[in-house]
Structure 1
Amino acid sequence: MVDGKRKAELLRTIAELEGVEERQVIAVGDGANDLQMLAAAGLGIAFNAKPKVQKEASHRINQKSLLNVLYLLGYSDNDIEKLLAHS
């Protein structure tokens, strides 16, 4: 198991290796050990998360599918259908 501090460190490391800024990173989590990672990301999303995480995360999704993240990025139903058709 990786603790919250380490998750945030890994987010920063991966962003650096990929040549993107932290504000360009999306992080999704559901437990208290994800809070530091969610805070470090440009877009931190609590996904079907515990109450504490829901309260502290900047965004939350309480639906069954992670496809709903795409709506937060501005994708329309039509856009998502096209993406799914190419997968």
Structure 2
Amino acid sequence: MLDMREVCTFADYFVICSGDTRRQIEAICDEVHGVLDKEGVALQHREGAKGSGWILMDFGDIIIHIFAPEDREYYQLERLWSRATPLVRIQ
């Protein structure tokens, strides 16, 4: 999880995670959406189709990126946004 407030204007936080399979990526997406919806946080936009290797979920101040491992390695968002402050890292 990255604190983006000092480096961009379109989001406060990025959550970046990986799923090992397409099914796991979709399950993560569905669970995040379900939990946040119950908390009253509306999904504003979603990009990425099943099997694309990258799903982006825009909840306004929070943007969630769910990657297949090879796509996460390729795009390297943590490196691209290296000026952001890391808040949580779980491996």
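No value in this document is a laboratory result; all are computed from the given coordinates. What you are looking at is a predicted structure, and each value in this text was computed from that prediction instead of being measured.
Kindly point out which one of 1, 2 the value 50 was derived from, the read-out being volume of the Cα convex hull per residue in Å³, for residues 7-54 alone. Going label by label, the one that fits is 1.
Out of 1, 2, which one gives 20 for relative contact order in percent (Cα under 8 Å, 6 or more apart) as computed from the coordinates? Present the calculation step by step, with values, prior to reporting the outcome.
Values: 1: 20; 2: 37.
Of the options listed, only 1 reproduces it.
Each of 1, 2 could give helix-only ellipticity at 222 nm (-39500 (n - 2.57) for each DSSP H run of 4 or more, over all residues; to 500), but the derived value -12500 comes from 1.
Where does the value 38, 33, 22 come from, among 1, 2, when Cα extents along the principal axes in Å is the thing being computed? Only one of 1, 2 returns 38, 33, 22 for Cα extents along the principal axes in Å, namely 1.
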